[in-house]
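What follows is a set of structures for review.
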Structure P
Amino acid sequence: MPQRYYFYMTSFLISSDIYRNTHYGEKHPLNIPRVGATLDLIKAMSWYDEAKFITAPIAKPSLLKKFHSNDYVNVLIEVDEKQEIDKNQSNKYNLGTPSNPIFKGMYKRPATSVGGSVVAAEFAFLHGRAFNLGGGLHHGLANKANGFCYLNDLVFAIKRFRDFGLRRIAYVDLDAHFCDGVASAFSDDPDVMLVSAHEANRWPFQGKLEENFPDKNLYAPISKGSTDIDLEALFEYIFYPAIENFKPEALIVQGGADMLKDDPLSRLEMTNNCLWKVLSKLALLAPKLLLTSGGGYNPWSVSRLWTGFWAILNDIEPPSLYTDEGRRLIENLRWFRKDKVNPNLLSSLKDEQICYRIKQETLDLIKRMNVIHRSSIRMT
């Protein structure tokens, strides 16, 4: 792996208390401590620097309407104010559903995600690296809510890089669910490379192998039960070489946590060690790096992963052990879905590593993707 862009960069952390103070609903998968717990754990690990923290602003409607339709943005604001919606609007905009419920802050919260990713793009452009902790709404569509995502901050991150004159943007999605919202906006853009490894045969049932486009849209549906060695092989043989060949001016990484083995909304078995390693290598492939959070529905595994991401961006090797304060914080997290938690999540910042053999399905997938993208991948 060539260390083409390995030089000192300043990393900035962007977030907001709005993620602590707004809630999707009692039984919603996102009704868990995620962003706030991560910020607290970063501080407990002594990795927080006030000088490098930026409060995410709420994006204005005029900005949102540069991708989202005027009527959808107006309805989203109105429903947030009134806390009710009629049946026709609910059906049209996919609001007021179990996945996309009505709650106080349903406009301001995702608008903060957008504002955070726009600011993150600005700081990544100026300083090299930025992490929007609270972004990653990759399912959001132009004219309706989709998959817990009312808006799409990642689209605006790409657009903001474009405002600075950057053309070639690589987008890498580490979420267990395919990035259908981002793909809807950029799958036909020749200067945006879309890279996604996601669980096969899982909602939104897109990102199939036949949807790949040579050397530009690299979609890898990986089979349930896949482990670190499967994901690492995909990156080593397919994704890293293709991204390097693409020569991006900026790289955006959606850092979903639902690939992790303790997550309830996927059937993948990755560890945080693997995802930290992937981020470390991706950071070498472009001069500008913007990281966001994403999916993830187990508060322990989510906060540990994203805290480690912040360490990686600051060239810190995540340690195995928590500080005393970090251990107390982790032990005090609560989750309505679980009475008991995997003991390893409480005792160590790093997941337990188990050696597995690569799956035959992964080998077959790599071979097929090599054929599709052979002009940018020289695989022996």
Structure Q
Amino acid sequence: MNQRSIRPKGTNLSRRQFLMRSGALGAAGLTLPQLLAACGGSDGGGGGNTLFFENWPAYIDPTEDGATGTIDRFIEASGVDMTYTEAFNDNNEYFAKIQPILGRGDAIDPDLIAPTSWLAGRLIGLGWVDKLPLDQIENKKNLRDDLAKPAWDPTGEFSLPWQTGFAGIAYNIDVTGRELTSVDELFLPEFAGKVGALTEMRDTIGVILLSQGVDISKISSFDEAAPAFEKLEKAKNDGQIRRFHGNDYFDDLANGNFAATIGWSGDVAQIQLDNPAVRFLFPESGATSWADTMVMPKGAKNRDSAAKWMNFVYDPVQAAQLTAWVQYVSPVKGVREEVAKIDAELAENPLIFPDDATLANTRSFATLSDEVEAEFDAAFSKITGA
């Protein structure tokens, strides 16, 4: 497992490291029977005792500083030989990698992958993922009600959530010199060359559209989004935007190369553990909401092991360990109470446990037709140079 660290070199002991070394994170308080109960699953008919999961960077708690990470706790509980890699940087890049293989009817190596909801929907529509062994995942009963049978997977048979979160404005107050209050501030001359934006089209364009008064949950044509694309293109051409990025913006934001960027809430929650100058703004105009999922690519060999894994991470105690590290919004009910046992302050973090008013001011991007999707992608690629 190649776990990426977000800690700048030479800093003092971080809050996360303190929690780990004090035993607050990890499996110290869990007995082997408890771990086995969380694992569940079946031993019959679904491949060997191995599992290969491809995910995003910095998206799972590692084994370090005396704490046992989720993967090693799962291996201990299940006996499954698990391989975990950080293969995602953005969804389009990952899709381009797997499309030629799945498109010709061949299987890819991983048993589970973690596309964002819209890409999961595309893969489901193309017939490139298998139905999940839901009858073996007893702990799916612990999932939040709002994630049952979502728009990208109306039958709920092909995907289950990994983590959820928001896109808004991430900024470094040591560079901006003040609190930011709106999306429009990204485009001020004083921040020229120090602004970033996500290569995830729905989040970057979505945040701009919301600031222009467009309800992205109801958008259905390119014409409705054209003003946002025009604004972004002008900013790029004028040198306002330093670069477009996927998950690789931690350092630029922390060290001041970026004054501000369109970024993800959980990333900021992680960076803040070591650099409190980094802030996250839920714009009054609204933030985008999203879910990263787990799906089984067509022809995945290890269905039973995948079921054991999903059953394990949907146990609230296990999910709390994961949440305390990744700092995103868990899909599992009851996690806040378990996180409070680990760190009461963390359980009050609004980036991880947003209040109802914040949730009411977030929107998920509408599912687009294939034709409109192609228009959006072409326009965005022209701007980003992807």
>> Given 20.9 as the derived value for mean count of other Cβ atoms within 10 Å over residues 104-111, which of the supplied structures P, Q does it correspond to?
In response: P
> 19 is what came out when relative contact order in percent (Cα under 8 Å, 6 or more apart) was calculated for one structure; which of P, Q is it?
Replying inline: P
> Taking percent of Cα pairs over 14 Å apart, for residues 136-191 alone from the coordinates of each of P, Q, which one would give 52?
Replying inline: P
> For which of the structures P, Q does the calculation of FRET efficiency 1/(1 + (r/R0)^6) of positions 208 and 288 (r between Cβ atoms, R0 = 35 Å, to 0.05) return 0.70?
Replying inline: P
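Readers should treat all values here as calculations from the given coordinates under stated rules, not as data from a laboratory. Please read all numbers here as calculations on a predicted model, not as lab measurements. Cβ atoms are built from the backbone, for glycine too; each structure is taken alone.
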